[in-house]
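Below, each structure is written out as structure tokens.
Each reported figure results from applying straightforward, stated rules to the coordinates on display, with no laboratory input. These figures come from a predicted structure and were not determined experimentally. Cβ atoms are built from the backbone, for glycine too; each structure is taken alone.
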Structure P
Amino acid sequence: MSTQEGKYNVKAVSNMLGIQPGTLRAWERRYQIIAPPRNEAGHRLYTEEQVQILKWLVDKVNQGFTISQAVSLLEQRPAEVRMQAEDHITTLRERLLQALLSFEEWKAHELLNEAFSLYTVDKVALDLLSPLLVRIGDLWGNGKITSAHEHFASAFLRSRLGMAFSMLPVHRLLPKTISVCGPNEWHELGLLIFTLYLRRKGYETIYLGATIDHHDLLIVINEVKPCYIFLSCTLQQNVQATLKLVDQLKQTYPAIRIGIGGRAFDEVDEQMKSKYGDHLLGQSKEQWDEWLKSNEKYLSKREKTM
């Protein structure tokens, strides 16, 4: 059984794969290939991994195998199924890139709709869109695409990520956070992806984006009273200004935990790591999880001593 969180009910999986709910239940009972977790109401909720397993089986049946033969193949090659899921993400990413660079907005919407129908928001954001943004930035930086291509792609992705962000629920009991670009930073999509990750975890997150005046930021902080502030920096020339802002915020708001991330911090020297290591978020979801976990423990201890 998968350890992932269940997401899709029987009807949704049936529609995605083009097979009847009764067939799904029969496969589960007879072959015990998957065991979907159930929600509080007792309804099956399939995980992404389980949907990919079922998709693999359906593809084999459509190729002429019986379901029993397909299950036997699955038991012999479980790694192949996982690899196909990753291949699917890679294929979607390449097709989406080509659609954006060809200004085919309708096709880009279709591809992202497909991705969001099969995978969770954070998987789409982190595994599909985040590498895509890096790729687009590199193509533009190396002069292989025009600024028009980069602006079109960025505007499209910003719009879709914003829609996804607004649809995610908030748990009001979790700490409030503020996400904002560092001084002179205009590249906000990486920060938006990180903020999507926070909202997916249920945090009440205020997303400010780019070009926020320092005085205005302080006004928002005083009004929102967040437990966390997250700063993003993508350009090396803005690193020192971003770190200066971190120092100022630490001095003014010593109780607030500050995290910094972005491409400019992908590689840091030992001096910077020594001084700002506790603030560095890292580059992966696993590193973000660990950073939040360690800082939640800090906040919990601080509240108990107050």
Structure Q
Amino acid sequence: MDGIIPLWKPKGMTSHDCVMKMRGILRTKKVGHTGTLDPDVEGVLPMCVGMATKISSYVTESEKVYKAEVTLGTATETEDQTGSIISEKMVEEINMNEIRSVLESFTGTITQVPPMYSAVRVGGKRLYEYAREGLEVERPERTVQIYDINLTSEEVSYHNGKASFTIDITCSKGTYIRTLCVDIGKELGYPSHMSSLVRTASGSFTTNESFTFEQIEKARDEQNLAQLLQPLERGVRHLGNLLVETGKEDQVYHGMVFPKPSILPETNPFGMVSQEGKLLALYQVHPKKPHLIKPVRVFQYE
């Protein structure tokens, strides 16, 4: 059983919890997730099964799409709705065009400081471990990409001195949407937090083609699991491809090093694909011999 199952991760489970549950359902240890989602977040979480676990890190690198709710007027220690309130300010009426202008300013390359309640390691410990001890440490900045960000609310919702609106974000791996919501609030002049979050797409996998645990269990019982599995090619669609000449597939399977072709895909690594469109391997320019290309991952199909 090799391929990718787009799971609809429910609230209340960590990504690791989902891996363990999938291993039980599929009766195999070769299962891996493709990007951490916080327990209170639901959404698309592609799960790599069998040989697809070899490309899980590459699937993780693909862009993500989220729907988030920003709430102005209160900031929390965790930057989301689960944390204790650390500051408040009564929200006055906000112009929708002002929100759109602020959102537009976040498009492109931005710098973020990871929240204290996150799994980033500093000095051998995760930030949330310091936070639970009441300690605040210097956190390394990270650069991320916001490809697109749009206001999706028709109007701002006001309640008890707070204001909320929803946004859609298309971004790179490693983007903290919680921090983005806080920074948007700062630009609008208010303490804020992320009050809800749903991942609606991960790479080429979308909400509409994702399956719940119940649907996956039913497919197992009906022996239809193969219908849920997406091919490895779907997981690396964001990488370029190089067509393998007919008759050279076995050379690729055996990890042969080739002369670098005159025209290379735009990405490095890139897929080595058969004339029928099957992903045979991932190759890269040889790091020490740039006139050659060498395998990174090779996929032996049964």
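Details
- When distance in nm of label points 7 Å out along Cα→Cβ at positions 50 and 154 is calculated for each of the structures P, Q, the largest result comes from Q.
- Structures P, Q, by relative contact order in percent (Cα under 8 Å, 6 or more apart): label with the highest value: Q
- For P(r) over Cα pairs in 5 Å bins from 0, in percent, for residues 138-233 alone computed as 3, 13, 21, 21, 19, 12, 6, 4, 1, 0, the structure of P, Q it came from: P
- Label whose coordinates, when Cα extents along the principal axes in Å is calculated, return 70, 49, 42 (choices P, Q): Q
- Test item: helix-only ellipticity at 222 nm (-39500 (n - 2.57) for each DSSP H run of 4 or more, over all residues; to 500) calculated as -19000, pick one of P, Q: P
- Structure responsible for 1.0, with distance in nm of label points 7 Å out along Cα→Cβ at positions 114 and 130 calculated and labels P, Q on offer: Q
- Test item: distance in nm of label points 7 Å out along Cα→Cβ at positions 18 and 282 calculated as 1.9, pick one of P, Q: Q
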